Structure 1
Amino acid sequence: MPNAKIHTMLFPGGKHKALTLSYDDGVLQDCRLIKQMAAYGIKGTFNLNSALLGRAEQMEVRGKTVDISTVRAEDVCTQYHGFEVATHGSKHSALTSYGSAALAEIIADRAALEKLTGYLVQGHAYPFGLYDKSVRRMLRTAGIRYARTVVSTHAFDLPKDFLKWHPTCHHADPDLMQLAEQFCTQNPLWGKPQLFFLWGHAYEFDADQNWEAIDAFFSYVSAYSDQIWMATNGQIADYAEAFHSLRYFANGSSVYNPSAHTVYLESCGTVYQIPSNATVVLD
């Protein structure tokens, strides 16, 4: 039998690290956040409730009255251009309490957002962070391929199940900058890929009056942009799927990439670029 080799996934450009953001509810404060993200080359996904778009509302957040009004439906395509839009339940309902009706809400949200954006919507963030096996099964039925929870890991691992995608942390986590430093400056163990996954709600910056905190985070991580792939949630999920679809020759000498994405891998200290629909010899 041929000697077994370990093939480690690398991100586009042969990078070991990636960063993605996930922000919920489609609030007006997303506009300010997007401008800050764009200024630093940061990418991310915004999870919208299609039936609640254009709503004017205020809410008490940590003892302060905060505007949580949402983006108008007709502004979604322009507002989130260059970023990703994903589902968050059409009415932000606790899907675990809806039974089979949850499927209809997921499909309705996906269909409405696809009509607004003109592209395939395949992501989700669980309203209130609530999910179970039944909800995950319905997500698959509805064509959702990845879904974010609210469980902070303080780690940089890719998920084993993209429908239980736990983020690294919330932006208000007191360890945010410590985690950022660890992520940016430490070498990945055994060369394994690392992902920093940040989540939150943009209105929380108004509640806490700390927009400068997220700016400091963006400023810090962007200084390492030559080492970090800035991507949306969907781009991360698509790339991981492409890597795992690679097909290896029986003797391990070559690899074929059937996907539409160029994939990078590291084997025995050598970095290989595997173009779409191409076969590459692994020396």
Structure 2
Amino acid sequence: MTTFFYHIKLIRPFNVIISGFAMVIAASILHKNQIEWGIVLLTSVIVMCYTAAANALNDAIDYKIDLINKPTRPIPMGYVQIKSAMVISYILFSTGALLCMQLSDTSKMIGIIIAIPLMVVYNTSLKGKPLIGNIAVSLTLGLSFLFCGSAHGNVVPMWIPMILAFGLTLIRELVKDIADIEGDRSIGISTFPIIAGIDRAVHLTVFLVLFVGLGSLIPYFNGTYGFYYGILLILGVEIPLGVVVFLLLNNPGITSATKGTRILKFSTLMGLIAIYAGTIK
């Protein structure tokens, strides 16, 4: 029973569920009155499979880092073998790819030809590349919304969710790099905070927060989304971003970055909910 529990923990089930829920909200933005639940279920399961697969692969490759940064993860604790994590990742990626075959050609291209290689290359090669790795993982999350739009036959409404998800994920990834600096340095990974220093990483984070925070208000002021978008965006995105900036400027370092990573965990989902609310007339 304990081994089974840690194999479930390996894929980060909460994050997996959130990724599937995001596809439901995205579909609701596309079809406010007549939701195509068959496609919603299919896209949600695919994205959940990919998220779980990427998480398992990440833990298998990052086990040395996790010995320092996250010693309570299943592999460092010895409850899951690296080979088992790789097999789980392969099965989940394969399952997601097979399900993608039921969708449109554009969805197949995004889901199979682009998304899977991007997630694998990120975990195996790009993670140690300053900013490039951060951009890659942010792009992966953003692409999930284009994938959803293509599956439903309407990509255009998904561009703003994609851009918002990309920006918020990029901020969180940079803050996460600050939090993980000790473990990354111990095995020779050159993240941006390591090569540029924590202070410069904080300054870049603040710049991105201002850029994304102000940019995300544009759809409200130009009338793309309504009143509820503005309210929920402020509560779920703008205020959390402000808190993170305050923490990092007040005490630049691992402790503040760790708190900031937790705060930003739900910002993308809240931004998506804000967009949905903003489409309600």
Structure 3
Amino acid sequence: MKIEDLLVFGKQHIHSDHAKILLAELINKNPLELLNYLEEPVPQEIVDKYKKEVLAMESGTPLQYAIGSVNFYGQKFYVDERVLIPRYETEELVENVLYLYDKYFSGKKVDVCDIGTGSGAIAITLALEEANMRVMASDISFDALEVANKNNSKHGAGVTFLQGDMVKPLYGNKFDIIVSNPPYIPDSEIVDSLVKDNEPNIALFGGNDGLKFYRIIVEDLSKIAKDKFILAFEHGYNKNDEIEALIKTYYPNALVIHKKDLQGKNRMTFAIEGDFDEVK
């Protein structure tokens, strides 16, 4: 079959843009250039794989799982059904952490952890973007850590990944910056079937009110945080006040900052604990 034939097949079953992206990924070409190669024959092995993935996508498989990757903060990360697909909003969490590093630590070596790392996108991106960050990350899922380690090796990021429940595998270490984007959808919330039926539920749901894992982290924070530290959370759009109240229960003097995402939703909360001097 030719490229043109496969595109016709793809468009009969899924969105035309997704059909182009999938095929371009499989034959290692730019999607925007496919029209220049319509008459080019495609090896049967790729034809079979393309058709299989098209039908899987028609049944609900996300494009990112079909092509096995997602772009995050300018880098390509491997993803499959074992991990949550990193979202654009989480790029903003990374961007704000890097800003706070420049503001309070610029030029200094710091210890950073990412709790509930999944694909490793946050931890690896921080390590790649700031050479002064020594990054560790944890996840309870062995499967997720296989994906994270694959990404770590691909990018040469040097992140240390540890298996275990939330904060526990990080005991014995002290961190300047603690980052987490834990599962935060309330158990009773109705979720799009495309997400619920395809992405790992362990990475989606966060207890009755969506705050289960934030409580665990904040309650255990003193065991892994240095005397002065920055805490960075991504969370549900309507959880600002509850997250701040939780932090203030344990750290009443912390400076708490809320940030909106690019869609104008309250998505991130940062806490600065200790007597920091801003870098001039």
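Key figures for this structure:
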| quantity | calculated |
| --- | --- |
| For helix-only ellipticity at 222 nm (-39500 (n - 2.57) for each DSSP H run of 4 or more, over all residues; to 500) computed as -22500, the structure of 1, 2, 3 it came from | 2 |
| Which entry (1, 2, 3) yields the derived value 15.8, 49 for Rg and Dmax of the Cα atoms in Å, for residues 9-80 alone | 2 |
| semi-axes √(5λ) of the Cα gyration tensor in Å, for residues 105-240 alone from the coordinates reads 27, 19, 15; which among 1, 2, 3 | 1 |
| For relative contact order in percent (Cα under 8 Å, 6 or more apart) computed as 18, the structure of 1, 2, 3 it came from | 2 |
| Among 1, 2, 3, structure where log10 I(q)/I(0) by the Debye sum over Cα atoms at q = 0.21 Å⁻¹, for residues 145-216 alone as derived comes to -0.96 | 1 |
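We did not get these values from a lab; they are worked out from the coordinates using the rules stated. Keep in mind it's a predicted model, so treat the numbers as computed, not measured.
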